[in-house]
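Given below, in the form of structure tokens, are the structures.
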Structure I
Amino acid sequence: MLYLVILISFLSLGFAIFLISRLQKVFQSTSTLESLAEGIKEGADAFLKREFKVILFSAIFIFFLLWIFLTIKIALGFLLGAGFSFLAGFIGMLISTRINSKVAMAAKKSQAAAFRLSFEASSITGFLVVGLALLGLCLFWFLTKDLKALIGLGLGASLVSIFARLGGGIYTKAADVGADLAGKIEQGIPEDDPRNPAVIADQVGDNVGDCVGMTADLFETYLVTNIAAMILAFSVFPDSPQALIFPLLLSGLSIIASILASFFVRLGKDENIMAAFYRGLKINGFLAAVFFAVLILNFAPKIGIAFYKLYLPALFGLFLVFGFFSITDYYTSKKHRPVKEIAKFSQSGAGPNIIAGLAIGAESTFLPAFLICAGILVSFWLGGIYGLAISAVSFLSLTGLIIALDSYGPITDNAAGLVEMAGEPVELRKNIDALDAAGNTTKAVTKACAIGSAGLAALVLFSSYTQEIANNTLRQFIFSLEEPKVLIGLFIGNLLPYLLSSFTLKAVGRTAAQVVIEARRQFREIKGLIEGKVRPEYGRCVDIVTKAALKEMCFPTFWIVILPILTGFILGPEALAGFLIGTIISGFFIAVSMCAGGAAWDNAKKYIEEGNLGGKGSLTHQAAVIGDTVGDPRKDTVGPAMNPMIKVVNIIAILLISLIV
């Protein structure tokens with residue numbers, strides 16, 4: 001069975017290589033587009049190289065700590081997980097930064113050609129992630145047969161995920177906010193205008209934030225959820241090796257379903273981009289449901305559980321994906337009430353716009369919370385804690401296609417920016433702008449799926465923690481609200497997401513301020529810049545944001561790591577259990593409200609720019625731009641950073657068990 005999963009992981013990697021070979025045959029773009037794209041590529045490469053050095057030094061330090069205080073297997077697993085996670089994000093960014101100009105060129109031929117090219121490029125990242133995650137997990141398990149060592153594997157992926165989310169998030173939103181304030185607000189020039197000194201930094205940010213960040217995030221969630229499911233399987237079914245491998249088989253079969261579904265993501269005659277994505281996702285879900293039924297029919301008797309007690313949780317996991325997609329689409333799409341409401345409030349100024357955005361963000365938490373509660377209730381009722389684990393694995397089984405939808409966003413965003421900077425004809429801009437608008441929606445809905453999956457994954461990890469405590473302690477483990485240490489842990493755990501929010505928001509604000517100051521200097525000192533006669537010094541803003549982002553990401557990461565360790569050693573395992581629950585609950589709600597509210601702000605601005613409520617340049621538009629600068633760091637920095645945070649603290653807690661009981 002393990003060999004079969006390894007074979008499927010090679011199939012996923014082989015499909016990604018096949019897509020790479022297809023893209024290499026695509027025609028080159030014009031020299032102007034290539035020149036601009038080269039600046040984006042160089043900026044992204046420079047950032048990732050510097051970030052790699054930070055990750056490398058941190059990884060070596062943590063490797064020796066794990067070796068000294070735990071085992072060499074855990075330490076080696078940590079290095080492998082970190083290496084695979086960084087590799088997946090790095091390759092995804094390479095593809096994104098090298099295909100954007102070709103997508104812009106393909107749009108001259110047709111919208112369908114540009115769409116097909118951008119989706120195939122983004123699919124490479126998706127299938128690399130699931131292939132590398134599954135292969136790394138299977139090979140390490142095959143070599144060690146040590147569940148504790150697998151936790152080290154998850155911790156390595158988590159480290160990269162935190163750095164990618166925090167560093168990339170601070171970079172992309174500081175550049176974006178700085179570019180908007182210095183360009184749109186102060187100078188009155190359009191978005192992605194080549195006269196803006198921060199425009200290249202902004203384009204680089206789309207890749208290091210949305211592409212690398214999401215890739216590392218979902219790689220870690222995918223890997224960690226399967227590891228947690230294996231740990232729970234060993235606790236619940238200690239005499240059944242089939243139960244241990246079963247989650248991996250579910251993940252493997254869903255990869256096959258995703259590969260098949262990817263061929264159905266094509267534009268129809270109506271050229272409805274989102275309909276093409278949803279068609280692929282529905283086919284993916286249907287095929288996965290069929291494959292799961294066949295697998296569970298054969299496996300349920302072997303592990304001594306009724307068919308429906310495994311199949312219905314798996315089916316509900318798939319349902320949760322579509323539920324999160326639909327809810328997020330409602331709250332972030334320009335077609336629906338929330339975005340139009342924010343746009344309407346903008347007519348009265350920036351204050352009412354911000355108030356409306358905050359209100360919509362808070363409102364958007366209701367239905368996702370209800371979905372998660374329903375998932376927990378149904379899964380526990382049918383299959384107990386193992387049923388919850390299967391539901392979480394099923395939720396993440398569509399990860400390959402979900403990452404493809406997310407990576408599509410920065411590719412088309414960059415392509416649209418290149419078209420604007422190169423001064424291409426209006427007809428071409430219409431084609432590429434439609435692709436870019438769909439990319440904004442896909443980024444929003446995939447963030448929602450990442451948040452939902454992170455919430456479920458964290459609950460499965462928490463269950464693994466409590467099971468491990470019960471198996472390893474000789475004293476009674478009391479997790480009750482009547483225990484003061486549990487209550488203290490709950491308060492400290494709820495505090496961490498708010499601390500992280502504060503640190504990251506201020507980091508974006510400080511870095512954006514440096515970008516604005518530099519842009520003002522260039523507009524003031526470089527003669528002929530505002531008239532478009534000379535090019536700005538793009539590299540100055542890129543360098544400012546790169547250095548600041550790498551510096552600013554270290555302090556929040558320190559608190560994410562140190563707080564659970566201090567709680568466990570000072571207050572004990574009961575308090576740490578309360579800490580984990582507090583972090584999961586508050587982290588989930590902050591993530592949902594910030595991501596949905598921020599995306600609604602962004603699309604309210606775009607709704608006005610389409611000519612509604614006064615259009616571009618109006619007072620309503622200016623208010624919406626200011627609101628968008630508030631929403632940007634919420635949806636692309638703070639919200640996404642909650643995902644790795646709530647999983648990292650749970651992984652650290654599991655590793656601490658042998659040291660605190």
Structure II
Amino acid sequence: MHETVTSVSKREQFLFDSAAAIAVLSNEDLRRSGATSVADALRLVPGMNVASVNSRQWAISARGFNGINANNLLVLVDGRAVYSPLFAGVYWDLEQAILEDVDRIEVIRGPGATVWGANAVNGVVNVVSRSAMDTQGGLLYGSVGDVQETNSGVRYGGRLDAKTYYRVHAGYQSKDAYRLADGSQADDGWQGKQGGFRVDRYPNPDTQLTWQAGLTEVASDDDLTDARNINTLGRFTRRWSDRSSVEFQAYFDHTLRDEQDRVRSRSDTFDFTAQHTFGLGERNDIIWGLGYRLVDLAIDQTSPVLEIRNDEVKTDLFSMFVQNEFRLVPDKVTLTAGVKIEHNDYTGLEIQPSICGVFKPTAQQTIWTAVSRAVRTPSAIEGEQVFSIPIGGPTPRPGGVGLYIPRLVGDSDCDSEVLWAYELGYRVQATDRISVDVAVFYNDYEDLISFGEISEYNLGFPFGVADVPFSNVLSGETYGGELSVTVTPTDSWRLIASYSLLLADIRGPASSSASAQSIERSAARHQVVLRSSHDITRRLGVDVQVRYVDTVQSVPSYITADLRLAYQMTNQLELSLVGQNLLDDRHPEQGPAAAIVPTEVPRGFYGKITWRF
């Protein structure tokens with residue numbers, strides 16, 4: 001009941017009292033899960049749609065709309081947005097955090113646009129790193145396995161002076177190739193390396209200055225993909241009281257991605273935000289802030305299939321938000337209203353309001369509800385004439401003579417996708433050892449972007465071409481909910497069971513029926529996750545996870561299980577053995593996508609040694 005989060009309102013509050021469907025993966029959860037990446041760890045969160053597309057790529061979303069290019073989920077790492085401005089999704093292979101240094105991962109299922117802005121539509125993932133003060137000393141780890149071939153890293157933390165702490169880290173991992181449905185090798189193995197540092201200074205107990213930077217590089221075994229990310233972030237936080245604080249943050253992010261079978265892209269992002277929290281009287285707490293983001297995107301052609309039409313795109317984003325928390329009845333009824341106002345170069349002014357309420361019948365119960373408006377602004381591919389992509393073979397021209405090849409192109413007339421979300425939740429601490437968290441939702445979508453009508457025919461020999469622009473042609477609803485029950489039979493044993501339901505109805509013209517059906521089937525209707533974490537003795541721990549995932553697209557439902565055995569040889573040295581996807585040799589998790597051949601996730605084992613010094 002006393003776990004705190006910051007992602008719901010951009011300030012610290014108790015998770016139990018928050019008006020959002022939020023879950024937290026603690027550092028202990030991450031360590032005991034056996035996961036080797038942030039993407040893998042998100043499988044633990046109820047209601048998250050997580051599928052491995054191949055050895056390197058993931059499809060991750062919340063409450064539907066999943067796929068390798070999923071673009072309705074905002075992902076943040078220490079306040080730095082990591083989505084690509086090219087397609088508004090996430091390159092998950094570049095997110096290679098040392099999980100030992102992650103304090104927690106906060107996951108909101110549902111919109112968070114009032115404080116985080118556009119693209120925080122179906123959810124927000126916020127990866128929060130540990131302070132350098134909390135990671136003093138050394139850490140060395142290494143693992144060897146058949147699928148996760150190697151995963152090793154080193155971190156060391158120390159002091160620059162009595163008030164300044166630092167840590168430096170480096171890591172390397174390699175992953176074997178998966179197999180295709182016919183059993184042949186897919187040649188999708190890869191290697192990645194990363195490193196960085198963080199410095200935290202505390203001039204006094206109420207002030208913190210943070211500076212951090214990181215470098216990540218990824219290369220595929222087939223030499224077709226190389227990617228690099230360099231980022232640096234600075235933050236100043238000053239707290240005058242529990243109700244009054246100020247924060248300034250700035251970051252720079254450079255991502256270079258060379259996909260020789262498609263395109264080479266480079267994006268540079270500069271972002272600055274400022275926020276101020278203060279109390280107004282005894283019952284009102286107000287938080288407000290301003291932001292500016294500059295994105296410089298450049299694209300080079302590496303495949304003759306794609307035609308580059310605009311090789312450089314620069315965009316500006318201006319934003320401000322304000323949110324007021326009003327305690328109608330202290331410790332019983334709280335209302336929170338807020339709005340985010342943004343101006344972007346694609347659709348102009350966007351307004352994203354929300355209102356939510358929290359009612360606590362008793363100290364052990366919370367009932368919350370929320371109504372929110374969120375938007376997803378067009379990506380560079382959708383809103384600019386960046387390039388044209390063939391999306392089919394020679395097709396007869398309707399009512400005319402000859403054949404044409406359809407090409408998908410961007411359209412500056414695209415509007416933002418709009419979501420109106422209605423949510424209701426209930427939390428109860430039934431006993432000291434049993435807690436329940438349930439949330440239900442109804443999402444109403446308008447102006448969803450898909451293929452529009454052919455805008456122009458160009459005759460040619462032997463085939464002509466026709467431009468098919470992106471357009472706001474779809475609408476629909478999704479609805480469902482998530483249930484999570486946590487039971488702690490003893491102080492050394494914790495059980496978690498969760499179930500999620502997702503129903504979707506997406507509509508549009510006949511020409512976009514395939515796209516509508518793809519969205520409806522992009523995520524599992526039913527998901528069940530069972531977790532057990534048990535310290536059998538003071539030194540021996542066993543963690544088991546069983547997952548059921550319903551049908552996704554053409555992929556049949558499956559049940560799989562992970563197992564982790566850990567032995568604490570000394571207070572500094574731990575040995576662990578992890579088995580993943582144990583219930584079958586291999587299985588697919590996501591259907592085909594444009595220019596992507598999905599592979600099947602194999603059973604795998606790895607052994608790991610961790611030394612703290």
Structure III
Amino acid sequence: MVASSWESFLQGRPLSGHGVRKVVLNSWLRSRSGAVDPAIGSAPTTNGDKILQLRARSQDLFEAAKPVLETLREILRESGTLIMLSDPSGTILDLNGETRARDAGEQINLAPGGCWSEELIGTNAIGTTIATHQPVQIYASEHYCIDVKHWTCAAAPILDPLGRNLLGVVDVSGVKETFHGHTLGLVISAAKQIEGILARRDAELHSRLLEQAMDGFTRYANDCVVLFDQRGRIVKTSGSMQQAREMYGVRLPFEIGSQLTVLDFSVHPDERLRQMPVWLRSEWLHPVRSRDGDLGTLLVIPIGAPGRPASAISTPASKATDEIFAEIIGTSQAITTAKNRARRIAPLDLPVLLLGETGAGKEIFARSIHKASNKPDGPFIAVNCGALTRELLASELFGYSEGAFTGARRSGLPGKFEQANGGTLFLDEIGEMPLDMQPHLLRVLQDGVVVRLGDTKERKVSVRIIAATNRDLKTDAGTGRFREDLFHRLCVISLHLPPLRERPEDTEAIIGNLNQRLARKYGCPPKSLAPDVLHHLLRYRWPGNIRELQNVFEAMFALSDGNRIDSSQLPPHIVGATIDAVLTLGERTPAMVAGRLAEMERTAINAAIANCHGNLSMAARTLGISRSTLYVKLAAMRDLPTAGSLS
């Protein structure tokens with residue numbers, strides 16, 4: 001049926017109802033419009049020097065594909081097929097297979113250097129995949145050229161993880177008698193694996209590139225700045241693109257992932273020079289380097305006010321940023337390092353992953369990054385991914401249309417992505433997001449498009465994502481608990497927030513800040529703290545971090561009488577933890593070094609008895625000692641109450 005349809009097609013007769021697949025018919029039409037001769041006996045060949053150049057240009061693809069294609073070769077070892085990798089032009093860069101299959105393939109130039117684009121050899125799996133950017137299987141008679149019709153081929157595109165541009169094609173071909181129906185699934189899987197390897201490599205390289213380029217984005221804050229990676233792909237942009245076009249005639253595609261060949265390090269310098277755009281000036285190009293070599297290029301197009309150096313920074317803006325991050329209390333080295341990194345991250349319109357324990361202050365960092373960003377007036381929307389069921393989380397994030405489910409609002413409801421359009425969406429506890437929801441989030445991040453539940457309409461959104469987790473997402477991605485591609489999409493830049501126990505010198509300042517805030521909240525003066533109270537708060541390790549400290553201090557503040565917080569308000573577990581460190585672990589503290597162990601012990605015992613309302617058994621358990629030991633210590637303190645006053 002297909003063979004007779006092909007003959008009718010060549011003769012210009014209509015094919016309606018003849019059972020030719022649409023993808024094949026469209027390819028035949030392209031082949032005919034390109035004047036491909038169906039009698040061509042083999043594909044044209046690229047000379048040896050040109051193959052070496054093409055392999056050098058596709059070196060990253062070649063290296064990423066090598067282990068995947070070796071595995072595929074083992075799977076198909078006895079199948080009599082050829083396994084190939086081509087570049088975006090359809091030139092075969094690498095080929096493996098049995099000797100008999102290779103000999104047969106060479107007769108039609110299905111070999112390294114063979115050029116299998118549709119423009120040259122008509123309908124075939126490699127060429128049709130390049131034309132459509134879709135996986136395809138071409139069965140024997142579906143080929144356009146007659147001498148290829150005893151082959152059946154399956155191919156899948158390898159797309160750039162950043163810009164979704166075509167990088168190459170994986171193909172498996174065999175004579176029709178030896179070909180299996182599952183081969184298309186195998187090449188699709190192989191292509192996805194190669195894309196995953198490239199995505200991991202890109203994520204690592206771009207993280208280093210952005211780290212080195214942050215100062216440049218700050219220095220040239222008033223200009224148009226574009227950051228390119230080693231392959232000339234756009235990683236980050238900043239400033240007015242329209243002004244750059246109007247002032248200098250810049251003709252640059254500013255979409256992330258778009259490529260500028262002149263900045264692709266894999267292209268020969270002579271070729272790059274030939275492709276230099278007329279608008280591009282060499283003084284605008286600044287290499288981004290590390291100890292390991294060049295990481296990329298920073299293009300700075302000056303659009304600032306005349307007479308102002310491009311590197312000048314607005315002092316008021318810098319001052320405002322300092323004030324924003326001053327809301328994060330602490331001067332320790334650990335928190336200062338985190339704040340400085342957050343300050344540099346803020347102007348970069350890139351996803352950020354905040355890593356830290358529960359209660360370490362991830363949301364206040366997220367809000368500060370938003371306030372110091374280029375869109376501080378945009379909305380800041382927070383969602384706790386661990387606090388909602390799967391169904392509720394889906395409707396919260398993506399919204400829903402009328403009638404999407406029982407109880408849905410009549411007019412539908414926009415989700416958090418739509419609400420955050422033009423601003424920041426903070427996804428807290430992202431590690432708790434259900435696995436089956438993660439592909440939907442990934443699509444929004446990749447395409448900037450949201451589809452409400454129960455709807456088909458696509459809505460464009462422009463949202464900066466800041467995610468946070470207390471989990472080890474890299475490990476979770478390795479074990480399959482979290483999607484690896486989503487992890488790399490979210491973790492473009494990561495920021496580690498230190499736990500409170502790693503910056504104990506900040507605890508007193510945080511307590512002072514809480515005291516002032518609570519005084520305003522309750523409409524009273526700040527309260528003084530008894531020395532033993534402050535001592536216990538400073539000695540405690542705060543496993544719940546700042547959130548635990550806030551909760552404990554507010555309870556003490558609200559329950560204390562008058563303007564002083566004394567030891568009777570201290571929670572027993574904090575007193576017990578302090579005494580445990582001193583009496584059980586033998587920990588040496590500054591107070592002990594100063595000879596104040598007895599004073600510490602007296603304070604702890606009195607506080608425990610007060611909190612237990614005179615019940616010595618309970619006080620002893622709180623302190624982690626026996627009742628008899630407590631009596632001995634009370635006697636030594638010469639403060640033993642009468643038996644009648646104790647229960």
- The value 22 for relative contact order in percent (Cα under 8 Å, 6 or more apart) was derived from one model only; which of I, II, III is it? I
- Task: Please state which of the structures I, II, III yields 0.00 when FRET efficiency 1/(1 + (r/R0)^6) of positions 110 and 326 (r between Cβ atoms, R0 = 35 Å, to 0.05) is computed from it.
- Result: III
- Query: A value of -1000 was derived for helix-only ellipticity at 222 nm (-39500 (n - 2.57) for each DSSP H run of 4 or more, over all residues; to 500); which structure in I, II, III was it taken from?
  - Reply: II
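Bear in mind these aren't lab numbers, they're just calculated from the coordinates by the rules spelled out. Not measured: the values here are computed from a predicted model. Cβ atoms are built from the backbone, for glycine too; each structure is taken alone.
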